[in-house]
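Engineer: As C-alpha cells, here come the structures.
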Structure P
Amino acid sequence: MNFVKNEPLFVKVGNVRVVVRSNLVTYRGPTMVSNTLHAAAILLKEGGEWDWFINLSASDYPLVTQDDLLHILSTIPRHLNFIEHTSDIGWKEFQRAKPVIIDPGLYSLQKSDVFWVSEKRSVPTAYKLFTGSAWMMLSRPFMEFCLWGWDNLPRIVLMYYANFLSSPEGYFHTVICNAEEFRNTTVNHDLHFISWDNPPKQHPHFLTVDDYQRMVESNAPFARKFGRNETVLEKIDSELLGRLANGFVPGGWLDRDEDTNTTIPHFTTANISALRPGPGAERLKQLITGLLSDKDFDTKHCI
C-alpha cells in the first residue's frame, strides 16, 4: 500500500488500486475465488472503462510490453473470454468434486489450511462441471455477470465451489459454460506459457534460462512459474521488454527528459492511447490470430 502511495508515477497516472480491506486467502480454497471477485468488484467500481480482467500472481511475468498487449487487444472483439477449459474432469471427479473440503478463511481470523470432512457428495446434475487453468482473461460483461448474477447461476455455482478443492480451476469455467449468454464467447487458451510434468502434478516447473526460447516461441503474453530473483527474468527484461533494472517498461505512454528506461523523478505521461508496439505485438498477433481463425473455432466452445 505504501509503495503505491509513494511511487510518483502511480500517483500521477492513478491506475493502480490496492485491496485495502482484504480477507484471508487459503491456498486451494474458495477464498481464492472470493478474492478474485473482490478485486473485480473494485475495478468495476473505480477502474474506469476497462475491457478485460486478467488475473496474475507474483509468480507470473509478462513476455510482451503493455503497448504490445494493448495494440493487439484493440483489434479483437471485446466480448471474448480467454479461458482454458474442458468438461472432461477425469480424476478431479473423485479427488475434488466428490470430496468435501472446508476453507477456514471463510470464518476464522487465523490462517490455516483447508481440511476435509468424511462425507462425500455426488456430481451436480443441475449444471455441468468444467475445469481448466486458474489463469484467464475475462471480459467485462462476463465479470459483471459473475458479480451481479441476474439469473442466479454465478451465486449457486459459487456456493457449490465453496467446498471444492482448488476451486479457481473450476468456478469461472463452470459458470461461463453453463450460461447460454456467454458459453460461445470462450477461447480455449489461458494466454500463459507453463511447463508441466506429464501427467501434470500440483505445481508446474519453475522456469529458467533453459526455458527461454520455448517461452518466446509460444507467443504467449505471460509465463509462469518463476522463482524469486530468477536470472531468466533479467533476460526477459532486456531482450523482450526493453526494461532496465528498477525501471519501467518503455512505451508510447511515458515521456522522460533523460534516460527513457530508468526510474527518475522527472517524467511526464504522454497520451496513454499513443502506443508504440514492438516485436512482442507480432508474436501475440500470431497466437491470437491462430486461435480465432481455427476452422473448428465455433464448435470448440465448452466441450
Structure Q
Amino acid sequence: MKNIMVMANFSRSNALSCTENVCTCLYELGVAILMPDTAKENYDRGFVEYAPFYKALERADALVAIGGDGTILHAAKHAVEYEKPVFGVNAGRLGFLASLEQNELSALKKLAVGEYRIQSRMMLRVRHCHRGNVTEYQALNDVVISKGAVSRVIDLDVFCMGRFVSSYRADGIILSTPTGSTAYSLSAGGPIIEPNMNCITLTPISPHSLFDRPIVFADNNRLTIRPGENNDTDIYFTVDGELAIEIEQGDELIVEKSATSVSLIDLSEKPFYEVLHEKFLTRAKS
C-alpha cells in the first residue's frame, strides 16, 4: 500500500501519542500519509497531506482508525462507501475491533509489503418504515431497540419472513451481526459468534419472562419488528450506538443482511479465540 489515510479520535487521552507513533512508522516505511483537514488543529506535521475527509479517503488505499471500537465502527462505515479496507489501532479501553495494540506497531510494515489478510464482515441493512416513508441505515455491530428514559418495559412483536416469532416484554432487544456478538449483545447474555460467520442474533434486554432467550437466525432471513399494542412509553432504536430515533406506533423496523460488507485488515495473525481471551478474560482479571 502506498497511500494510507489516518483517522484519529483525539478526544481519547492517548490518541495524540498513538497517532504520532503510527504516522512516524508509516512515514519511515515510505508510505504517503493522508489525514482529514479537520485533524490539523490536533496533529500538524509536514510529512502529512491534509484534505477534505472524502477527498482523502478516495485517494487512500486503506483507512487507519485510531481510537476505541466506536471510532473503528464510524471509520468502517465511511470506508465501505468507497470500498476501502480499514484497520484499527486501539487507543481506547477494550478495542475488540482493533487489529493492533499500541505496543504492536512494528507490524505496520506488513502493510507496505502486502503481508496481511482481509476479513469480510457482514453488515445489517436496517429500514425504518414511518408514515409511508422509508429511511435506510447500515450496521456493522448491532441495532438496539429500547425504551426511553421512563423505567417501564416495552412490548415488541417480532416476525421472521412475515411469520410471527414472539412478543417480547423487555427493556428492549438487540439485533446483532457476528461482529457485534462481542458488544452489547454479549452483555445482555447473547452468544459469542465467530466473526467469519453470517447470521443475525436476536438478544432480549432484561426480558420479563424466564423463557425469552437469544435466537440465532440464518442470514437469508428478513426480520420485522413492530411496537406492541400495549406500550405506554417511548421506544427508540440506535444503529451501532449512533443517534436515537423514535419508533412510533404503526412503525416497522425491517432488518436483514446487507448486500455490502466491511473489509477489515488483519495484521495481528492471532486467532479469534486468542484475541477473545486477551481482550475479555485477561483484562477482566487485571
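Engineer: Here helix-only ellipticity at 222 nm (-39500 (n - 2.57) for each DSSP H run of 4 or more, over all residues; to 500) was calculated and came to -4500; which of the structures P, Q was it taken from? Please list the in-between numbers first.
Structural biologist: Working: P: -8000; Q: -4500.
Label of the source structure: Q.
Engineer: For structures P, Q, calculate relative contact order in percent (Cα under 8 Å, 6 or more apart) and state which one comes out highest. Before the final figure, lay out each step's value.
Structural biologist: Values: P: 24; Q: 19.
Going through P, Q one by one, relative contact order in percent (Cα under 8 Å, 6 or more apart) is largest in P.
Engineer: For mean count of other Cβ atoms within 10 Å over residues 24-31, find whichever of P, Q sits highest and give me its label.
Structural biologist: Working: P: 20.4; Q: 15.4.
By mean count of other Cβ atoms within 10 Å over residues 24-31, the leading structure of P, Q is P.
Engineer: Kindly point out which one of P, Q the value 2.5 was derived from, the read-out being distance in nm of label points 7 Å out along Cα→Cβ at positions 96 and 112. Please report the intermediate quantities before stating the final value.
Structural biologist: Working: P: 2.5; Q: 3.4.
Answer by label: P.
Engineer: Cα extents along the principal axes in Å was computed and gave 62, 42, 34; which structure, P, Q, did it come from?
Structural biologist: Label of the originating structure: Q.
Engineer: With mean count of other Cβ atoms within 10 Å over residues 16-23 as the yardstick, tell me which of P, Q scores highest. Present the calculation step by step, with values, prior to reporting the outcome.
Structural biologist: Working: P: 10.5; Q: 18.2.
Going through P, Q one by one, mean count of other Cβ atoms within 10 Å over residues 16-23 peaks for structure Q.
Engineer: Oh, and also: Suppose you compute FRET efficiency 1/(1 + (r/R0)^6) of positions 80 and 104 (r between Cβ atoms, R0 = 41 Å, to 0.05) for every structure in P, Q: which one lands on 0.95? Write out the running numbers ahead of the final one.
Structural biologist: Details: P: 0.65; Q: 0.95.
It was calculated from structure Q.
FYI, it's all coordinate maths here, none of it is from the lab. Predicted model only: the values in this text are computed from it and were never measured. Cβ atoms are built from the backbone, for glycine too; each structure is taken alone.
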